[in-house]
Structure P
Amino acid sequence: MARIKVKYLLWLRDKTGISEEVIILPDSPSLEELIGAIMDKHPKLRDLLKNLLGPDNPIIITVNGKTVNRNIVLKDGDIVKLIPPVSGG
C-alpha cells in the first residue's frame, strides 16, 4: 500500500475544507489514480480536476517539492501538492 499525503493550497483548501490528507492507494499508484481518488472523495473538485493531467490545466502539481509530469509513479510517503492559479485584484 502507498500512503500519499496530499496538500491542498489556496482556494483548493476552501473547496475541500481541509489543508491536507493522506490517501491510501495500491502499491506504485499513478498520478492519474491519485487524482481519481481525490475526485471520488471531494465531488466539489471533480470539474476542476477532470482535466488536471491535460496540457491546458492551470493547476501545478508537485511531488516532494518538484514539478512532475503526468506519467510519474508515486510511492509510499510521497507528498503531493496541488497549487491552483492565484487570482484576485
Structure Q
Amino acid sequence: MLIIEVTNAREVMRERIGPLGDRLIGKVLDAEAQVEKALIQEMEISFQEFGIEARILSVKGPQLTGEKNLKFPVKIREERNVHLSD
C-alpha cells in the first residue's frame, strides 16, 4: 500500500489559478482535493500503461503525526478503480 501526502497543494493551485484565484483557496476551492483529483487522473493513465490494476482513494482525514505515526479518521472524497481494457 502506498500513502502519498501532497505537502504543497496550496502552492500548486496558486500557480495554476494565479493571484486572483488565490483568494478562493480555502473558501470556495479545496486545493488539496483538486490536486489529488489531478494526481488520480495521471496515476490512472500511468497504471493502465504499466498493466497495473488498482483502487485509488482520495480521502480526507489521515494525518501524519511525526515521522512514524499516522492517524486515520477517514472520509473518502473520491474513488476510482483502474482496470485494464482489452
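A value of 14.0, 41 for Rg and Dmax of the Cα atoms in Å, for residues 15-54 alone, calculated from one of P, Q, originates in structure Q.
Please state which of the structures P, Q yields -6000 when helix-only ellipticity at 222 nm (-39500 (n - 2.57) for each DSSP H run of 4 or more, over all residues; to 500) is computed from it.
Working: P: -6000; Q: -13500.
Of the options listed, only P reproduces it.
Looking across P, Q, the calculation of log10 I(q)/I(0) by the Debye sum over Cα atoms at q = 0.16, 0.20 Å⁻¹ that yields -0.58, -0.93 traces back to P.
Calculated for structures P, Q, relative contact order in percent (Cα under 8 Å, 6 or more apart) is largest in P.
Since every read-out is calculated from the coordinates, none of them should be taken as a lab result. A quick note: this is a predicted structure, and the numbers were derived from the prediction, not measured.
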